[in-house]
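Engineer: Next up: some structures, all given as structure tokens.
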Structure I
Amino acid sequence: MNNYYELIYEGKAKKVFSHDDADKVIIEFKDDATAFNALKKAKFEGKGKLNCLISARIFEILVKKNIPTHFLKLKNENTMIAKKIKVIPLEIVLRNTAYGSLCKQTTIKAGTLLAKPLIDIYLKNDDLNDPLITKERIELMNIISPKELDLIIDSTLKINVILKSFFKNIQLQLVDFKLEFGFDSKNNILLGDEISPDNCRLWDLNQKNDTIVSLDKDRFRNDLGGLIEAYSEINRRINDFI
């Protein structure tokens, strides 16, 4: 990245730089992989590029379906230009199938298809290990208004319908995913962050005997190997479909 642009923020997987337009930012995707609140770390060459390309394609699909997002365009293969947003410190997790923390915290068996999507909301705070949080606590902490939270939940449900259908078309089961939102300069709520195998659980539907084959960050979390191969396969299927 040209030194002309100021580094505004660096997270686990991305760097955010200033742009000539004060209402825009440049987002550079890193090759770093982290899990368990960054207790587990590694670097995979080409991961940033794949997540950037996958995210861009999915944002384009959502924009066509009238979902307000921060995405504007790709700058290059691992960098995108986006609207500058003030990130809301909440992580919205939608679950279609029981897996991961839901099964560790309840008696629901892994792989159970949920009768309706479950939305879990987490406080985005590394020091507190991103705890599960209630609507009442969100209101108590004055993070956003109940009306704004309802808008985010409604948007998440709409995004789920779009993404489930899209991924099914490329033989992937959307198990669950995490979204982040933020306010733009006009106080509109926009979908931010990324949508990639880093924050979606995606299972390959081209398997027999109900074998679970993860094509997402679980390959890193669970030491399954083949992370770049899995992300490359998702990118290939998206490009073949689009």
Structure II
Amino acid sequence: MDTANALDAKTLDISDDYLQSIFAAMESDGYCCIPDFVDAASLIKMQEFVASAVRDSENEYVAFRGGEAVKGSGLDELAQATSFQSIFARLYVKSRNKPAPPVEFYQLLRCLTGKGMNEHSFNFHYDSYLVTALIPVVIPKDGRPGDLYLVPNTRPVRETYAGNLVDKFFLDKMRQKSLKGRAESNPGSFTRIKMVPGSLYLFWGYRSIHANEPCDPNTVRATALYHYFDPHANSRLKARLRG
């Protein structure tokens, strides 16, 4: 679903009706797009950060995790904006029917280019977090643009971390090859999202199989990701496996 109004992310105020339409689109279509979510000046600032990062990496894949890693880009400021955090908390309430925990993001900026482009593309997966928000910062204008491929809402939120692991194992070991082949031969069988820099894309990352299309190695595809709410954050099994 695409909403019509251009919005300044720093002053965004979403009404209850608007939030309901976002939620409904995520449930029915698998995702929602808010066009022009980031204002032009802020987007340019983010793009300059990406350009500098790609130069420093000698035109190879580079990723930044956390707000501190992207300090000064504007992406860190967005994560602290109360109006932005409110979107996630209210979507949580809509989907889980209970009060939302504090909004703390797992934040990521991925800059795909060079030899690492294929290695980091068409890797189909479920996220560990309920809500995923994606802001395209740079999208190639030539060749393949790096569309987001989505198989939306294919599983519920699992009651246990073990159930989550079974889903991820089956996807990675049993379905990965067939999904990659299907993406190459029949891309229309996916929900295929053509992304526009500065827009905001929201989907249930935990519940949806997804991956990015590769681009040409001499182009840059940079996306900012904000993940919210790990259903298994307090799992003892998860703590043991990662300990």
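Engineer: Given a computed value of 2.8 for distance in nm of label points 7 Å out along Cα→Cβ at positions 199 and 231, which structure among I, II does it belong to? List each step's numbers first, then the result.
Structural biologist: Values: I: 1.5; II: 2.8.
Answer for the origin of the read-out: II.
Engineer: State the single structure among I, II that was used to calculate relative contact order in percent (Cα under 8 Å, 6 or more apart), giving 31. Please list the in-between numbers first.
Structural biologist: Details: I: 18; II: 31.
Traced to structure II.
Engineer: OK, next. Using the calculated result 16.4 for mean count of other Cβ atoms within 10 Å over residues 39-46, pick out the matching structure from I, II.
Structural biologist: II
Engineer: Starting from the value 1.00: which structure in I, II was FRET efficiency 1/(1 + (r/R0)^6) of positions 55 and 111 (r between Cβ atoms, R0 = 30 Å, to 0.05) calculated from?
Structural biologist: It was calculated from structure II.
Engineer: By the measure distance in nm of label points 7 Å out along Cα→Cβ at positions 71 and 223, tell me the structure among I, II with the highest figure.
Structural biologist: I
Engineer: Computing distance in nm of label points 7 Å out along Cα→Cβ at positions 15 and 31 gives 1.4 for which of I, II?
Structural biologist: This figure was derived from I.
Values in this text are rule-based calculations from the coordinates and carry no lab data. Note that the structure is predicted; figures quoted are calculated from it, not measured. Cβ atoms are built from the backbone, for glycine too; each structure is taken alone.
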